[in-house]
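Each structure below appears as structure tokens.
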Structure P
């Protein structure tokens, strides 16, 4: 009798609300090798990643506490946060 394999669901922590959720439910913020920070809606961009919920509220919370900056190891200018916020509100 063969047992069915249970597929492991990768979990990640949102830097805004601190909740652990399945990776697919979260949005990836990426710092690419050139040092540019952007939102990765596909989850396939190369570079250092950090995860947040797909809500502007969580992005603002993570930005205010500078958790994304710490996680990606670089200072993120306010303009980049503003751009990410407008991208996120369009896709919400």
Structure Q
């Protein structure tokens, strides 16, 4: 039985891989905090829409919501390096 039929939140496989790659770019000191905050935000986004699978858009929305402004440029660069086009989700370059 998969996570969706059990009513558990799960990540789209490709999105989860990208999430892990972005986390590797975050300094060790704050990586755990970033992982927790972004994961919880992504989960809250999909819960509001009664969905169970976190998509790339949900992950991008969560990163933009939880990343302090001082670190946004680095976050955007990291996403671009991984081929994530955050502009298609409404965010400026």
Structure R
């Protein structure tokens, strides 16, 4: 006879960590140097003036100022024209 009741096996109990992606500073917000503006996978939004790209495609400010979003027309490698989002930090 078993001394305890049979307990089922536990599977699929672990979960991955949240990524916390997205826009961290919206249009018109004040940014200090080093402030993260957008966390993203791939360059969905490109870096403009006073903005740099980190190794995981994070956009961050390199100067203090106001965050500004705009669109820019670009030509892809196939020759087609497309619009891309660009973020700038406007210094006063």
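What follows draws every value from the coordinates through simple rules; no lab data is involved. Keep in mind it's a predicted model, so treat the numbers as computed, not measured. Cβ atoms are built from the backbone, for glycine too; each structure is taken alone.
Here helix-only ellipticity at 222 nm (-39500 (n - 2.57) for each DSSP H run of 4 or more, over all residues; to 500) has been calculated and equals -9000, so which of P, Q, R was it run on? Mind showing how you got there, number by number?
Numbers: P: -9000; Q: -19000; R: 0.
The value was obtained from structure P.
Cα extents along the principal axes in Å computed as 40, 30, 21: which structure among P, Q, R? Provide the component values of the computation, followed by the final result.
Values: P: 58, 28, 24; Q: 40, 30, 21; R: 80, 38, 21.
Value 40, 30, 21 for Cα extents along the principal axes in Å corresponds to Q out of P, Q, R.
Who wins on distance in nm of label points 7 Å out along Cα→Cβ at positions 28 and 44 among P, Q, R, i.e. which is largest?
On the way: P: 1.0; Q: 3.0; R: 2.3.
Biggest value here belongs to Q.
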